Each structure stands twice: as C-alpha cells, then as structure tokens.
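Down below are the structures I want you to see.
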Structure 1
C-alpha cells in the first residue's frame, strides 16, 4: 500500500460504525422514556434506569475497537456519571431544590466538557470545541424538556424532543464520521 493511500472499510465495519451513529438517538430516547416515567408516574423508573445504564457499555463496546480498554473505561465512567447527574437533576427539579439543581447543572456541564476533551484526545478527526457545542446543546435541550414536563407545556415538550432527535442525527453523523476517518486513515491504531 502506498503512503497516504486510503484503506476502505469492509461491510461489517461499516455496519459497526452505523450502529455507533444510533447511540446518541438511543440515549435521547431512553432519557425521554425515563422522564415520562418520572414526571408522569407512568411505567417503572428503575427498569428504565437500568436500560439507560446499558448505553455507556454499548458506547464502550464500539470505542474499544478503536481506542482500547483504558480510554474506553474512562469514557464509560464519564457517560455513566452524566446519566446519573441528569437523573439527579430531574429529581431535584421535582423537589424544587434550586441549590441542588444549580450544583448538578454545573457538574453536568463540566462532565460534557470532560467527555469532549477525551474524545478529541483519542481521535484527531474530532474537535474538542465541536463536541462541547454538540454535547452542551444536547444537555440544554434535556434540561428544557424536563422543565416542560414540570410545567406541563406538552406542545413545547414535543417541539424540544423533535429538536433533540434532529441534534442526535448531527451528533451521530459527527461521531461515526470521526470513527470512519480514524479507521480509514489509521487502520493499525494509534
């Protein structure tokens, strides 16, 4: 193979990358199901929590192929913390605990920054600033959606969820494109 020649991924690798693209939508969908259960008293929040906690592992299974175990564990831990922090924020909103909500919000945004930094460090095709922008937008919309459950503004809730789904498509594309470029231009790892 010539220097700088691109190696094209096989079909199985492309399917794997396509699955990676859907993880952001999965996170948004399961967070919404959790919020519907929590704010509406519908369903089983514990079972939904358990499903949410599987998402970091699914993410990790994909990252591990590209970056190995150590970095993958770091990301799994950060994403798990993010989910737990969001759940705690939702509960603090229900309890009208503004101090806890403010502190949790700060921790959530710090977590998004930490995840963005980690992703940018492991893949030169991902930008720290782009990940911060995408993850902060996702987080802001999650908080806005939770607030509409509290205020029972269901028309706004639907509009926000639609925006969340659109954003997850952008995030999934960015994530999978970064993995594709990383694989095609660096097939033997870092």
Structure 2
C-alpha cells in the first residue's frame, strides 16, 4: 500500500499527525480538545549504540542510521495503521500513538503485541559497522487525553493531563521487550 493511500491525497499529511488534519478540518476554531481513547508510548532502545557505532563512517554512517530508523518505524506503523492507530508524534527513538473509537483498548494492545513481534524481526540489524539488536518497551493507558493546538506560524500539538502522564509511567515501568498495561486499559 502506498503512503498516499494510507494517509490521503494531501502531500503534507505524511509529515503531520492525521489528528491535526482532522482537527483543522472539523474543529478549526478550537485550541483544546479532550479525546477518549487508548494511548501507546513505544520507546526503542539501541539507536544510540547504533549511532555511535556508525559515526565512524561519517556522512555514510549517518545515512545508514537514518535508513535503519526509517525502516524500523515504517515496519511498526504498518502494524499500527490497519488496527486504527494514529501516529501523534515521533520522539527521537519513540512513537506516540492514539487509538479511538470502538474497542480502542483491545486494538491498542493488539498493536503493541504486533509491534513487539515485528521488532523481533526488524530489530536484528546488520550494518556496515557490525550487528546490533534494537529492542522496545511499550506503555499503554486508556482514558481521556487533553490536546492543545498552539502557535500561529508553526502549529504544534501538545498532549497533557493525567492520562498522558500515566501512559508515560507505564512505558517507564516496562523493560525492553515488555508491554506495561494500565489497570484502566486492562479492565
């Protein structure tokens, strides 16, 4: 499936969270939204070691790191999108995802399990500097999330509130290769 098919015909949609496009289309004058759903915070470990290992190759090493990160994120998003997940943010070596609508908690957990399985496949990386294994820890929480749209010339989507904090705490509680699910999601 092409990127255009996945995200729509607007060429900027591949660079901007879908939620932001929907917000601009449906709630253009609003700067705050509270959205019920399940948030997934997936943090990948091993990119720092990968960057350090490939830094000895200069520009070619940097390009290889970029390719590995891009391929890894794309493989993970290919698991998430069919389950209705939306990418909110890339954070260096992390993904922040939101699932809304019916059965959002189950779909989010299924996506997390699928991402861990996919990481087992794409996380064994052979590079010009040697082999490295990337791993991932995931935190999941269901609740009501606070979103703010700030800025004029540069628009930024800010996610705050106790539900967002709990999602981050769940990820912190998970070790590499683990998924930590909050009681709100598990129930």
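General observations
- Each of 1, 2 could give helix-only ellipticity at 222 nm (-39500 (n - 2.57) for each DSSP H run of 4 or more, over all residues; to 500), but the derived value -13000 comes from 2.
- For mean projected area of the Cα convex hull in nm², for residues 30-77 alone computed as 5.5, the structure of 1, 2 it came from: 2
- When mean count of other Cβ atoms within 10 Å over residues 54-61 is worked out for each of 1, 2, structure 1 gives the greatest result.
- A value of 25.1 for mean count of other Cβ atoms within 10 Å over residues 38-45, calculated from one of 1, 2, originates in structure 2.
- When relative contact order in percent (Cα under 8 Å, 6 or more apart) is calculated for each of structures 1, 2, structure 1 comes out greatest.
- Entry that produces 1.9 once distance in nm of label points 7 Å out along Cα→Cβ at positions 94 and 118 is calculated, selected from 1, 2: 2
- Per distance in nm of label points 7 Å out along Cα→Cβ at positions 126 and 142, the highest-valued of structures 1, 2: 2
Each reported figure results from applying straightforward, stated rules to the coordinates on display, with no laboratory input. Keep in mind the model is a prediction, meaning the values are calculated, not measured. Cβ atoms are built from the backbone, for glycine too; each structure is taken alone.
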